[in-house]
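Got some structures for you, see below.
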Structure I
């Protein structure tokens, strides 16, 4: 199907917000919904779609707050990225320092001086929010937790988390540590790119067998993993200062949402309101791929002085959108092209722009590319053309 047919088909759908595949950074602006469509008591919340980072609605999203063990999402991300780069392996053995084993708060009850695999430390950090495991991983990657925290803050800056400051790798109460609901959402969107994370975060009950044979039973701190269909992460957190927090995610019908809830007075409230946000999001929106990179536009552009008289056009990037049920379609496509293009033309050359409009407002711009090479004619071919023109 050409892109023009896809767009015409989409016009009969109910929708619409469309960020292009390469425009995720732009979707951190204005939320789709003005105000709150739900009655929520939590001090700070965000509901977003993770693949594009599109914010559906928010409340006090830029208010600096402590988020307790949600901090461990950054710790897990750095470990997952190190694994992806091949710097470490899941089977690597880590000797637990006395410092790591002595961590307070939630623990995997690691034995100081004993060796554990990176995988065991990672899964207990993610699933059971184990402070000792998080510090052991930090020390393994960077030598000291302090050095690891430096990398955490560097990565936060790279992700645009401008209102976040990490002081430790666990989220354990310490002066100067803060974040926001928006920054947590940015972090969640990055973590969601790692399928390995969800394999650990989606487990409800597990156990850790220590090198000496002792067994620690593990229970996921995120109750929604058990009680909400499709939930497989992200993370909970609670301290006296942070109160009760959760970043919860679920995937349904090809769309992954994240609900971030910070600062609840009661533990159950965070889960109830995250559930309500996810329910509303899945009921109200759906994500659809309208076009893929390389799709033909179903239109050609004249070529002057070439071995062919015209060249087909294709899209230089993909296009996806959140469809809002019950909203009248207002989607249209407008091509901005020159009257013709001179040879030679190389496949992939940018020849124009496809503007996607919603109710007359431009919401995305995609490059129109040449779908084939159109060289200048060779000597013999050119000679035949001259002779044809004389006839």
Structure II
């Protein structure tokens, strides 16, 4: 395995880092001020002007839609392995990926449409998503069941002539708070009597379809993530054309597995960037503050934590790159152990490093004067999102046990 960066990737990394230095970091305070202004005016769910101003600049520099592998629709046509170091940089500021049209859940939804959508579905939904003209949400998780087991999903998708009728309640529909969100990809059951993994289907639902009610935003550790948001949504008698079905009835679980693999590793790539940013802030803080007669960084406990943080980041980055390499070379299904491992490792690693960085900042660490509290809220959530740690550990264990069982038989 060769993880060295090609000249093309090196050039994109350099361009992306320059963009962060000139346009992202200097606008972090501007972003908070603009979101705060919208909130004070009574509507936090408005697009943030600074992001909209930066998007054309990113596009001009070729830093647009970098995430979509093996697609003629993506300008740079990067593999997962090539995208990893770029996605890591984007992760250093939580709102930055949207500037490059590389933010979740749009990336996962665009990959879903690219891989499983019909030509008509791609023309209607994928093209405007790739152009950044609309946004989207993915409706899978439900409040009434343990959605870590996708076979539990109860949302009904019923065929009625030339239409499907959808009834159910979803929550943590990330992105659905954005007024530009025009598309929901909804997972539900079309045949409860079928085998467990063939009951589910996915259907494309325009967000303005009658029968849809956005009930409430769901704050995460007190953050509502406006204007992106995580919403609870009720679907009552929602009707869409039968042509809005993705791939076919009973293929929903299959699509979910194909969608979540890239989504999970993208989260992990960004998480490496979050951890790097937290360590950077930690190091600056402990060298700038004095306690008990010497710099905080001269106390040995911080030597231990800084060294441990660097080891943890490097280990997680290598596992992320290995998973990306395997996705590119042998496919997502064969790489499922590596994807599961990094989905456990990366958020836990970053949570620990962010926690140390908060501790180094003292009271300031839990305020909005620094990004650490927001970073912690986002990364801690990743230990649940796209499958909780326990599910991924179960996958890893089963694959390991199966491997050794085969050897024992031989």
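Among the shown structures I, II, from which was the value 2.9 of distance in nm of label points 7 Å out along Cα→Cβ at positions 95 and 199 calculated? The correct label is I.
Determine which structure produced the value 3.0 for distance in nm of label points 7 Å out along Cα→Cβ at positions 159 and 295, calculated from the coordinates; the candidates are I, II. Going through each structure in turn, the value belongs to I. Assuming 14 is relative contact order in percent (Cα under 8 Å, 6 or more apart) as calculated from a single structure, say which of I, II it is. Computing relative contact order in percent (Cα under 8 Å, 6 or more apart) on every structure in I, II gives 14 only for II. Using helix-only ellipticity at 222 nm (-39500 (n - 2.57) for each DSSP H run of 4 or more, over all residues; to 500) as the calculated read-out, with -15500 as its value, let me know the right label among I, II. It must be structure II, since only it matches. Structures I, II were compared on distance in nm of label points 7 Å out along Cα→Cβ at positions 55 and 103, and the highest value belongs to I.
State the single structure among I, II that was used to calculate FRET efficiency 1/(1 + (r/R0)^6) of positions 79 and 191 (r between Cβ atoms, R0 = 41 Å, to 0.05), giving 0.65. It would help to have the intermediate numbers written out before the result.
Values: I: 1.00; II: 0.65.
Here the read-out was taken from II.
Each of the structures I, II was assessed by Rg/Rh (Cα atoms, Kirkwood Rh); the largest value belongs to I.
Every read-out reported here was derived from the displayed coordinates using simple, explicitly stated rules and does not represent laboratory data. Just so you know, these numbers come straight off a predicted model, no measurement behind them. Cβ atoms are built from the backbone, for glycine too; each structure is taken alone.
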